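Read-outs throughout are calculated quantities, based only on the coordinates presented, and are distinct from any laboratory measurement. From a predicted model like this one, the values you see are computed outputs, not experimental measurements.
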Structure P
Amino acid sequence: MSSTVRSWLAPGRPAFPETCTDQGERRAIKLELVIVFGITLGLSGLRSLLSLVDSLLKPVPLAQQQVQINVPQAAASLIDLLKQLLSVAQLLGFGALGLYLLWRGGIKLTRIGLDRRSPGKDALLALLLAAVIGIPGLGLYFLSYHLGFSLAVQPSTLGDTWWRPITLTLSAFGNAFAEEALVIGYLLTRLRQLGVRENSSLVGAAVLRGSYHLYQGFGGFVGNFVMGLIFGRLWQKTNRLWPLVAAHTLFDVVSFLGYAILKGHVSWLP
């Protein structure tokens with residue numbers, strides 16, 4: 001194994017936060033983790049698991065079943081728009097909750113990589129990550145779908161309205177912000193405070209990320225688990241969160257808008 005690969009696989013040396021030794025505070029952090037994920041992405045993971053079990057129990061193969069991500073929420077266009085925006089607001093609230101709790105705990109957001117210190121480098125890294133994760137991820141999905149391990153995922157079934165590109169873009173950012181703020185910035189920081197080993201934290205966060213994509217099938221879990229390993233290790237070594245949010249937003253925008261534009265015009269889309 002080359003020294004470059006060993007360097008990447010080895011966890012970084014975090015400069016913060018100090019491991020919490022006070023037993024009362026440790027219990028408080030553990031309870032906080034249960035509450036936060038019990039009402040956000042952890043709950044989504046359990047729902048996704050049940051959705052997958054339900055799909056497996058049906059007599060129809062997974063590849064012949066469909067799942068939609070961005071769907072109409074009302075018959076009236078204006079009400080649908082407002083409900084789409086409320087869904088985005090909820091996602092932003094999920095991410096903001098984790099960041100607020102870190103801030104209230106004395107951890108400045110600049111210390112987890114939410115600052116404007118290096119916008120150029122962050123942008124380049126985001127573009128690289130979007131390509132490295134997005135392109136193979138798309139290939140993995142189609143492979144899993146054609147092998148019968150995933151459902152037919154429809155990223156958007158919204159009608160062709162003037163606000164569709166806006167809400168799909170906002171939805172992409174909302175998903176990215178919620179996931180990276182909670183699963184990377186918040187969770188990995190709290191696990192550092194509890195003294196959990198970096199590799200164990202990395203795997204645990206990646207499993208969580210994969211779990212709330214189980215509704216898509218086994219391919220959704222595997223693809224997002226691998227993404228979680230890459231994103232998590234990168235953050236552990238750099239403490240830069242913005243590139244992860246930006247990269248995640250980019251490939252979700254491409255997925256959501258690309259599907260909405262190409263659906264019905266190409267035969268290989270489910």
Structure Q
Amino acid sequence: MPSVPALLARSIHAAAAVSPRIAGDIAYRLFFTTTPRMVVRDADAATHADAHRGRLTVRGVDVATYEWGAGPRTVLLLHGWRGRASQFAPLVRELVAERFRVIAFDAPAHGASSGRNTDIRDWIDAAGQLQTDHGPFDAIIGHSFGALAALTLARSTVPTRAVAAIAGAASPDAFLTQFAEDLRLDAATTARLAERFRRRLGMDRSEVSARYDAARHPLPADTALLVVHDRGDRRMPDHDSLRLHDAHGDRSRLIRTERLGHTRVLSADATLDAVVALVTDSEVMSPTTSNLAP
């Protein structure tokens with residue numbers, strides 16, 4: 001979720017002294033902020049340019065889609081909050097080399113897509129449309145918030161053989177909790193933020209859990225899981241990934257890296273090797289826990 005300048009955090013604290021309700025409403029708006037948009041990194045530009053481009057419409061918004069490769073099997077990639085599909089460029093190159101077709105998109109209000117607002121429902125909608133046009137998907141790979149979307153899709157509308165959750169979380173509560181901790185929100189302001197979040201989705205707490213919590217409501221029994229998280233990730237600490245891994249027992253493999261943080265882990269050799277092993281059914285995908293340094 002977005003990092004918040006100290007000035008804005010102080011504004012929320014000042015508002016909380018008067019009205020936690022107002023402070024929670026301000027925090028809610030900040031929680032869903034997607035600006036500034038990520039630009040394509042120089043290292044990713046060639047792969048980004050090589051993609052076959054497409055468009056689809058999500059809640060009236062034009063969404064940019066990308067396709068690489070022409071192999072017999074297909075993988076879907078889901079970027080995170082304030083991310084974009086081009087972040088997966090190193091993984092795209094690995095998968096295409098293994099003769100996979102790779103599909104991705106920039107969510108509304110991200111990357112090259114239109115729009116100013118978005119939430120997880122747009123990831124679900126876009127992926128469902130891509131499933132119709134390009135599926136079935138042999139695996140869904142998600143980073144950060146995209147990992148939550150990948151888990152949700154595999155449990156609902158887009159069944160798949162395997163899911164990789166990279167620097168992600170098992171449920172929305174982990175993102176809300178970390179956002180509140182980053183801003184040092186008091187309990188009343190945090191409660192208002194969570195209330196507004198659930199209202200946006202049109203769900204109560206139990207409904208959000210049933211729909212989006214992949215630890216309390218695990219993946220289908222025939223779906224393999226790869227969980228990758230850096231021990232020093234400060235944007236999204238790894239405790240919810242550990243909960244996710246534990247909930248799936250022997251069909252989950254856990255990779256814990258060192259000194260890579262939230263973003264660099266996505267292109268690390270350990271991550272790329274584990275994802276390729278997952279999607280190719282390599283023996284490396286045997287259930288285990290690995291601790292890897294860069």
Structure R
Amino acid sequence: MTTTPIISVSELKKLPTENLIILDARAGKDAEQAYLEKHLKGARFISLETHMAEIGENAAFGGRHPLPPVEKFAEILSDLGIANDSQIVVYDDKSGANAAARAWWMLRAFGLEKVQVLDGGIQAAEREGAAFSSGEETAEKASRIKKESWGLPVSTLEAVENELKNNSSTVVDVRDAYRYRGESEPIDWVAGHIPGAINIPFSENLDENGNFLKPDVLKEKYTQLLKNKPESLIIHCGSGVTACHTILALDYAGLTIPNLYVGSWSEWSRREGKEIAKEI
């Protein structure tokens with residue numbers, strides 16, 4: 001793959017519009033309304049809750065944001081006008097951590113190669129004078145991309161448990177340190193972390209301006225942090241969304257794309273009988 005996973009606003013402005021699709025991946029209860037009020041010109045809205053997840057009745061099996069069936073996602077991509085040769089740029093309002101990185105992961109896992117996340121998100125676009133619009137954006141439906149399974153590695157709860165038991169993988173929890181330590185838990189039912197998992201908050205992928213650290217800096221950082229640990233990596237967060245931010249950072253650094261534990265803490269903490277660790 002020659003397309004870098006991160007693109008700057010200035011680079012976006014220079015892209016040819018042919019085959020270019022911009023996706024607004026802001027998440028939260030008011031995300032779609034915010035999109036309708038103001039979005040990058042031509043951007044189409046992609047919803048974390050309805051497009052990027054198939055939310056079940058019990059988060060103890062799959063977590064809060066399980067992946068949708070590939071057949072459903074194929075139909076969503078068709079409705080968004082996305083084809084195999086599309087050049088896709090995704091943004092959100094949290095430097096990729098809201099849902100842009102999750103969209104990037106899913107698109108890459110669907111076999112699409114020209115997928116990038118906008119560095120600094122919508123805030124950077126506003127600062128740097130990008131063109132904006134409002135209201136709905138129409139998209140011509142594309143032919144469905146044929147896919148039978150996700151093409152990037154994922155891990156189940158059972159696999160995570162087994163890998164930790166055998167010390168054959170390093171499990172990385174990318175949530176904020178206070179959540180990992182078990183001081184409090186603002187989203188899931190129980191505070192703490194998976195026993196044996198290490199904590200590298202996803203926020204450490206960014207500089208003080210909310211931009212991704214340079215690839216060589218990220219590579220050096222993760223090489224040092226993971227020194228003397230099993231090379232196989234499993235990345236998780238609360239519900240398999242911000243974990244993709246770290247997977248994106250690792251790919252940007254030129255490192256191997258690791259496994260995503262989609263269920264993450266939202267599944268582990270709800271599953272009966274699973275041990276919970278705290279550092280308080």
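Identify the structure, out of P, Q, R, from whose coordinates helix-only ellipticity at 222 nm (-39500 (n - 2.57) for each DSSP H run of 4 or more, over all residues; to 500) was calculated to give -12500. It traces back to Q. Looking across P, Q, R, the calculation of relative contact order in percent (Cα under 8 Å, 6 or more apart) that yields 33 traces back to P. Across the set P, Q, R, percent of Cα pairs over 14 Å apart, for residues 141-196 alone reaches its highest value in structure P.
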